[in-house]
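In the part that follows, the structures are each spelled out as structure tokens.
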Structure I
Amino acid sequence: MSRIGKKPVAVPSGVTVEVANRTVRIKGPLGELAWSFPDEVEVAFDSQDQQVRVTRAGDSRRQRAMHGLARALIANMVHGVLSGYQKKLEIYGTGYNCKLKGQNLLLNCGYMGRGIGRDGKPVEAQFTIPVPEGVQVKIEVESARGDHEPARMTIEGTDKQKVSQFAAEVRAIRPPEPYKGKGIRYSDEIVKRKQGKAFASGG
């Protein structure tokens, strides 16, 4: 048996589970999630013990893999509808900023656009990223100040995969560079810094 797959998923009060037509639906204070589980596993809800159990019919490599995966995904769903998931991002760089406009996240991260402004300087390109359904973005600090006071945002939602995927897409627009640390990073991310080149003056 899979060590992960054989562990039942406890369902706390305030969360309801329905299993029908090879689909598990979980409702909680923060919303509802549904997942259609594959043929390699079976999912059953024990209403007396308030537990979800995942089993498999055989012992093939794929069945063992799907056993643990199915249990982990269901546990994530229970946690998501009860407490939710969040990713905190920080944006370092002078003039870098983030804004919300409707269901779009607007980012200025120092890239130059093709146009020329009225002052004759290149216009910064602004990235517009649609926020997926079921994901919320909260802006705590809109603009970065220098290299030590970043702009900050929090990405939240009930679906762990959606929250993590959207956070990764935002970070990928301007990953942190290793010299000054400019760019977008997770709040708990450690950026390995490199020392800049040192130029010796001629004697």
Structure II
Amino acid sequence: MPNPQALESLLPDYFDAVYAANVDPWNFAASPYEAAKYAATLAALPRAHYGNAFEAGCSIGVFTAQLARRCGALLAADVSSQALAAARERCAGLGNVRFEQRRLPAEFPAGPFDLILVSEVGYYFSLPDLRVFCRQVADGLTPGGQALLVHWTPLVHDYPLTGDEVHEAFRQETAGSLRLLREERAEKYRLDLFERV
């Protein structure tokens, strides 16, 4: 088990190398596992529509295109310019989606948002950076706004944190400002839905 306090957040160069080797490195577009997880993620959202949403770590935009149907406006951000180029192409017909290259937590966008989606991104942070990010998410929500976390739970050796460590840190850092509405655990991922008090 890695020591998360001794590991740094993964840098943009890491993701540039990943996307240079494969435009869809995690097989988001064709994986039955990803398709089922996306369906469960959308089903976990209790509202039919969110006015203003933020997706942290949109990658190549496969889920972005699905989430956009539930949002009036959706800001989708990623650290990789290569991923964003693919996402923009995939979502070219969606006028309510805006893509921006951002390195989180340093470049967290100004809210407030009705929904913040943190899917498969939290374990790329160091623990100190994750704690900052958790507080930014909580502060970036409107009253009654929701944050949905979804993360792979098996250990990945080059990631600073595990999915479970991400969710536990989020619960600790946002206690008092967010309340847990829903928690689910599938075979290989975990889903937690929070709402700003």
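Laboratory data are not the source of any read-out in this text; all were calculated from the coordinates shown. Because the structure is a prediction, the values reported are computed rather than measured. Cβ atoms are built from the backbone, for glycine too; each structure is taken alone.
Brief remarks on what is shown
- If distance in nm of label points 7 Å out along Cα→Cβ at positions 78 and 142 is computed and equals 4.3, the structure in I, II: I
- Source structure of the calculated read-out (Kirkwood radius over Cα pairs in Å, 20.1) within I, II: I.
- Comparison across structures I, II (criterion: FRET efficiency 1/(1 + (r/R0)^6) of positions 14 and 62 (r between Cβ atoms, R0 = 35 Å, to 0.05)) gives the highest value for II.
- If distance in nm of label points 7 Å out along Cα→Cβ at positions 22 and 70 is computed and equals 1.0, the structure in I, II: I
- Ranking I, II by Rg/Rh (Cα atoms, Kirkwood Rh), for residues 38-149 alone, the structure that comes out highest: I
- Source structure (of I, II) for FRET efficiency 1/(1 + (r/R0)^6) of positions 30 and 182 (r between Cβ atoms, R0 = 35 Å, to 0.05), computed value 0.50: I
- When helix-only ellipticity at 222 nm (-39500 (n - 2.57) for each DSSP H run of 4 or more, over all residues; to 500) is computed across structures I, II, the figure -9500 traces back to II.
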